[in-house]
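Engineer: Next up: some structures, all given as structure tokens.
Any read-out appearing in this document is the output of simple, stated calculations on the displayed coordinates, not a laboratory observation. From a predicted model like this one, the values you see are computed outputs, not experimental measurements. Cβ atoms are built from the backbone, for glycine too; each structure is taken alone.
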Structure 1
Amino acid sequence: MILFDLKCQAGHVFEAWFRNSGAYEAQASAREISCPVCGDVRIGKAPMAPRIAKSRDAAARDTDEAARRKAEILRELKDLRRKVEENCDYVGDRFAEEARRIHYGEVESRGIYGEATEAESSELKEEGITVERIPWVPTTNS
């Protein structure tokens, strides 16, 4: 069996398994393969990266590297949290309200952080108020 990345004329990319390369060629020329998105039968092979099996040592190195990278990202997020907590005022679930008050000059400008729903964040952005969502990781591993 062989897996090919295929592409229709509309640009949709999808995968399909074939017994061998010849089976793909026969089905493609007979227009027996259709795009699962739009139904187009004008299908060609899409560029794809070869899948090469790795040795156990290489897989272990990849796992170790992924664990190191994860630890680094968590450390950076904890550092970011610490900096935000040190330099900004926590406003809790009043974040959207307070962000508006700052934006419209009703209160003195300052850094704030707190909770906002996805809808509240979208509304703030629509009003031209700059807000960012940050993954708020716990400060401990427990």
Structure 2
Amino acid sequence: MVAATKNRNTPTRAGNRRSAPVAAGALCYAGAIAVGNATGYAEPASTATGLTALGVFHHYQDNVGGADGDQAVEIERGYFHFANDGGDPIDRTMIGSACYLVDDQTVAATDGTGTRSAAGVVDDVDDNGVWVRIDPTA
């Protein structure tokens, strides 16, 4: 390899949205938290380990009758507002800390003694829920 010696046309991706193949049997609702499962397919978030939070589903996608990858869905990364788990609530002292997946629209303060995957980073907390930054590359 040699360092650049002239301008180059470097490919880039615009925006914070990516397409992902959908897991078999998954029903993806727009605005719900999207995760990558252990085999790399997108599905709605749940209480489970081994999931990677990808963002939120940009549109509805039904792969209930399909196999892994039969459908694709757009997933958006960024800052999103979710419900705060009543049994394991997030408070303002957690801003800048990790939060954890309860389901596809709820986040919690802890990993539930090793039963939950990380959702992202708490950005803010208000009376209606929690703002979370979800970006698997951050």
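Engineer: I have -13500 for helix-only ellipticity at 222 nm (-39500 (n - 2.57) for each DSSP H run of 4 or more, over all residues; to 500), calculated from one of the structures 1, 2. Which structure is it?
Structural biologist: For helix-only ellipticity at 222 nm (-39500 (n - 2.57) for each DSSP H run of 4 or more, over all residues; to 500), the value -13500 is produced by structure 1.
Engineer: If FRET efficiency 1/(1 + (r/R0)^6) of positions 45 and 117 (r between Cβ atoms, R0 = 41 Å, to 0.05) is computed to be 1.00, which of 1, 2 is the source?
Structural biologist: The read-out was computed on structure 2.
Engineer: Distance in nm of label points 7 Å out along Cα→Cβ at positions 5 and 21 was computed and gave 1.8; which structure, 1, 2, did it come from?
Structural biologist: 1
Engineer: Here's something else I'd like to know. Of structures 1, 2, which gives 16 when relative contact order in percent (Cα under 8 Å, 6 or more apart) is computed from the coordinates?
Structural biologist: Working through the options, I get structure 1.
Engineer: Now for a separate question. For distance in nm of label points 7 Å out along Cα→Cβ at positions 93 and 109, the calculated result is 0.7, so let me know which of 1, 2 that is.
Structural biologist: Clearly, the read-out refers to 2.
Engineer: Given a value of 0.00 for FRET efficiency 1/(1 + (r/R0)^6) of positions 29 and 77 (r between Cβ atoms, R0 = 25 Å, to 0.05), calculated from one of 1, 2, which structure does it belong to?
Structural biologist: 1
Engineer: While we're on this one: Any idea which of 1, 2 comes out highest on Kirkwood radius over Cα pairs in Å?
Structural biologist: 1
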